[in-house]
Every structure is written in C-alpha cells, then in structure tokens.
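Next up: some structures, all given as structure tokens.
Taken together, the values in this text are just the output of simple stated rules run on the coordinates, not laboratory data. This one's a predicted model, so the numbers in the text were calculated from it and none came from an experiment.
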Structure 1
Amino acid sequence: MGVLALTNNMITFTFFQSKITLSFALFQKCFSESAAKTLDSLGKVLYNGCDSFEKV
C-alpha cells in the first residue's frame with residue numbers, strides 16, 4: 001500500500017464521483033421537466049374541473 005495506490009484510489013474515486021454527479025444532474029433535469037409537465041397538466045385538469053363545476 002504505497003503512495004501510488006493511494007493516488008490511484010483518489011483518481012478512481014474522483015472519476016466515479018464526477019460520473020455520479022453528472023448522472024444525478026441529468027436525472028434532476030429530467031425529473032424537474034417531467035414534474036413541470038405533470039403540474040401543468042394537473043393545473044389544467046383542476047382549472048377545467050373548477051370551471052365545469054361552476055357551470056353545474
């Protein structure tokens with residue numbers, strides 16, 4: 001267990017950390033986009049629902 005092995009582990013860890021961060025950022029972007037779409041359609045349903053409810 002020398003300095004080289006330790007440096008190697010640090011590089012590997014940093015590489016994995018950046019990959020995880022990148023995939024998490026992509027997931028967050030996809031999630032927020034789909035959440036926005038869901039909220040938008042839910043808002044339309046609620047709005048239309050209230051609108052038709054008032055007509056009754």
Structure 2
Amino acid sequence: MNEFYHVVLLFILDYTVFLWDAEAALCLANFVGPDQHIQGVLAVDINHEGTFIVSGG
C-alpha cells in the first residue's frame with residue numbers, strides 16, 4: 001500500500017494549503033509565502049506518487 005493514501009490536502013479561502021497526515025492527525029506542511037495565491041484556493045491535487053502538489057484559485 002502506498003504510504004501517501006493517508007495524506008489529506010486541505011485548502012481554505014485565505015490562500016493557504018495544508019498537508020495533513022490523517023492517521024496521526026498531524027499537519028505536515030503549511031504552504032504560504034511570497035508565491036502564495038492572491039485569491040482563495042479553489043482546488044488542490046496530489047500525484048499518485050505523492051511527490052507533487054498543485055493548487056489553483
């Protein structure tokens with residue numbers, strides 16, 4: 001089983017994307033910074049291998 005099956009991407013309208021470990025209830029990463037969205041995040045996806053995340057607004 002792929003270890004990324006328990007990973008959750010959470011996005012909210014304040015321009016932020018969070019990467020969560022659902023089994024451990026632990027936030028692994030918070031994607032914000034100078035290259036963040038200038039409007040709310042409307043969609044996120046992660047590739048099957050768990051190596052790339054894309055977000056759009």
Structure 3
Amino acid sequence: MGGLILFMVFIVADLARRSHAGKFGTFILYIALAMGILGFLIKVVITYMMESAGV
C-alpha cells in the first residue's frame with residue numbers, strides 16, 4: 001500500500017510540474033492527496049474497530 005501512495009505522490013508532483021501550478025497550486029494538490037490518504041486510513045481504523053466490536 002505504501003508503494004501505491006508513493007506512486008500517487010510522484011503523479012501529483014508530475015502533474016504540478018507539467019501544469020505550472022506554482023507553489024500554492026502544488027500545495028493545494030498535496031493537501032487534496034493528503035486528505036484522500038487520511039480518509040482511507042480513517043476508514044481502515046473504523047472498519048477494524050467495528051469488526052473487533054462485533055458490529
């Protein structure tokens with residue numbers, strides 16, 4: 001899973017470079033990626049907690 005996340009970081013970096021996003025645009029792209037990763041991690045934790053509680 002970590003490899004896929006690193007690949008997504010590379011894709012976002014390439015996208016920012018090719019679109020001439022600038023510092024602020026690149027920052028926004030990385031924030032969006034971080035929010036997606038955080039959402040995935042929260043989903044994993046909630047799923048684990050629900051399964052261990054027997055819900």
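Using the calculated result 0 for helix-only ellipticity at 222 nm (-39500 (n - 2.57) for each DSSP H run of 4 or more, over all residues; to 500), pick out the matching structure from 1, 2, 3. Label of the originating structure: 2. The value 1.19 for Rg/Rh (Cα atoms, Kirkwood Rh) was derived from one model only; which of 1, 2, 3 is it? Considering all the candidates, the number was obtained from 3.
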